[in-house]
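Listed next: structures, encoded as structure tokens.
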Structure I
Amino acid sequence: MPVVVLIGMLDTQDVEYAWVRDRLQVLGTEVMLVDTGVLGPPRVAPDITRDEVARAGGADLARCAGDDRNPAMARGAAEVIGRLFRAGRLHGVLAIGGPGSPVSTTAMRALPPGVPKLMVSSMAADDPSSFVGVPGLTLMYSVTDITGINRVSSRVLASAAAAVAGMATGYAAGRPVPIGGPPIIAATLAGATTPGVRSACELLDILGYEVLAFHAAGGRSYEATAVGGRLTAALDATLFDLSTELLGGLHPACPERLTAAVRAGVPQVVSLGGLDMAEFAPGHPVERRVHLRDPAATLVRTTPLESAELGRRVAARLRDAVAPTALYVPLLGLSTLSAPGGPFHDPVADEALFAALREGLAGSLVEIQEMETHFNDPAFGRAMADRLHAMLTRAPAIRAAAS
């Protein structure tokens, strides 16, 4: 029988959790109720008490009282559900809540990608930032605040129970992931860099690697994976979100961007895909070179001054790398838009970026490899894959595989 873990604050949502627990049991799942509340006493008996959660987080419950977003409770909840998962006693997790939702989502980070995770929150429409980067999280907007069972909340919570029961049943019945398997490489891409990254991924697949591709929109999922201990190497080829961060556009880079692989000591090949542009909402008042990608986004070309600053930022985040690290520089363009003939083609801005990188990485262990090609030339993607393979095997790649 699949096991669904309900994790949340039973001092504020005890009635709702009891209702969801009963629905899940009717749907044929076993339920484990974990209490992370620190305010009043619960009216529903949990399977794992708040005292146990606090101790697992290295704290005394009395010291956590009154702080419904206490980090110790989040750490303890992560430890508790991690133990349940390793013991085979968790096939899905569901949480419901409002401003305290980050306690539950922080705990969910202890579970690997693929494990069903569902968060029903009143914060989903207003401030989803705390939910970003939880591997495989499904987010459901509660519509109303979660206070009591009414004609709205009953439908939302019934749908949530049915969803997590179905996901947990499928997860429990699925074939377990085999221990071992091919080495895992994480790669970053965006629409304007997809052809080049795909060329690299195709060669890496031929060479026996499993590639996990992440869209470079904020980078949280990629960075979380890089520090999760499951990666063999990284192909961080697209840094589009760094330019958006600099210009204040949509989907800016997270604070940890481009640092996780360095801290984790993961071999990596990095490139500059997408640093020629930033993304803004339609109608953004900018008097500069723009490209209307689609009705939902306007792309803005980075200037030489901005490109130089981006080069300094990339160099500052890479220069402390001690694991094998190579920076691949496509001298003729950083995306489909800045390749020769493209609307963002600007050799002056690109050279400002390259010059800042050369200066910022001088004296570091980072290898700089410049190529007379644009980013999406298949030869450039294959060269990045070939170099990454050489880092991992200390032997030349089978170049015939790329022909």
Structure II
Amino acid sequence: MIFKNLRTSLVRTTLIVLTLFIGVHAFAQEKENSFKVGGALRFNVFAKSWVNNKTQPEFTLDTWRLNVDGSQGGVDFSFEYRFYPTFGTHFIHHGWLGYAVSDDLYVKLGVVQVPFGITKYASHSWWFQGQYYFGLEDDYDIGIKFDYAGIEKLDLSFAYFRQAEPEGPVAGGDVTYGNAGPGRYSYDITPGVGRIGSEQVDAHIRELNQFNARAAYHVNESLEFGASAQVGGIYNSVLDQSETSTAFALHMVANWGKGWNFKGSFINYNYKAKSDDGRMLDIVQMGAYGTPYDIAAKANAYSAGIAKSFDVDLGPIKNIQAYVDYTLMDKIESEYANVHHLIPGILVSAGPVYTYIDYAMGKNQPWLTPSFGEGMGVGDADAEWQKRFNINIGYYF
């Protein structure tokens, strides 16, 4: 009942905001119109420690994408669509309308980044930090977001998301996910199955009616501390009920010296959800890039990343950044094995070409394993470090 009432209130609020959006625009100073089309083409070259045959190393087309950005009549817009041939899927990354209500308040409506933790990225590498793989880094959902900068040194963001971002096709297309499939950019809850102890159960669940609040305090231009909260429903369509899911984060970003940067965060989450027969789940499924996998329903995560940038003059190469990113996912259930995500690497910047050279390592990391997708659920207490040497070359225009 609480989420039905919240839904009604938020629909009304959204309509009011849209009315104000249009009304304020009528009296606003005109902004110069602009329009830009861009995109990117990226390739991967990689070798996996768990594959020992003549297919290594492999060369794949990572992604190509189309970007359209602009402003007309004082209303801004931004849109990005991505294609991933390797995974047989394509989907929207983001797409929103934006308006500066005042010098301090900016509103976005559409598919926008969720204000949670370190934004835009908590990571330095192409691989993100470990929390990306359970939906709490660079997540995108569909709703309305307010960014407020009217208090000295403090940035505030508030958002309401009706649901996860629209999904694209899934390779094979045998499973019907409704409006919550895994063909998407960021990880979200997907319907299908879950686990209670060692028992696999049906769980037709999805994200619905989520609220976010984020505060970032800038001590000075080089030091930021922040806190975030996320409260939302995980809706079971068979039971026609929602459970209240929560996530909280503390973060720090620091810059010092010549080119040094540190990003650190602590996250606690509880993806509280029920199976189709009304029992609480120990493991839920989340999905992106066309495939779902198991996630422990509750965990703490600790991440830290440090980087050093060097200005160089090596033909087209003007900057090299060296970094190390690490995440520990400590599952609340003591019988589940923890996840370790460790990515040392360098980023080489040469005009429009950005090349990430990473030596990715993981224990129970779902992408760094001979059994894709396994590790963030029950995990393997005896898991060994798996490695993948990865070069991602991207041309951005």
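For which of the structures I, II does the calculation of helix-only ellipticity at 222 nm (-39500 (n - 2.57) for each DSSP H run of 4 or more, over all residues; to 500) return -11000?
This figure was derived from I.
I, II: which one has FRET efficiency 1/(1 + (r/R0)^6) of positions 117 and 357 (r between Cβ atoms, R0 = 30 Å, to 0.05), as calculated, at 0.20?
Computed on structure I.
For the read-out FRET efficiency 1/(1 + (r/R0)^6) of positions 45 and 333 (r between Cβ atoms, R0 = 35 Å, to 0.05), a value of 0.40 was computed from one structure; give its label from I, II.
Derived from II, not from the others.
When FRET efficiency 1/(1 + (r/R0)^6) of positions 181 and 261 (r between Cβ atoms, R0 = 30 Å, to 0.05) is calculated for each of the structures I, II, which structure yields the highest value?
Largest value of FRET efficiency 1/(1 + (r/R0)^6) of positions 181 and 261 (r between Cβ atoms, R0 = 30 Å, to 0.05): I.
Out of I, II, which one gives 1.10 for Cα Rg over 2.2 N^0.38 Å as computed from the coordinates?
Numbers: I: 1.10; II: 1.00.
Matching structure: I.
Given a computed value of 18.4 for mean count of other Cβ atoms within 10 Å over residues 77-84, which structure among I, II does it belong to?
II
Values in this text are rule-based calculations from the coordinates and carry no lab data. As the structure is a prediction and not an experimental result, all values here were calculated from the model. Cβ atoms are built from the backbone, for glycine too; each structure is taken alone.
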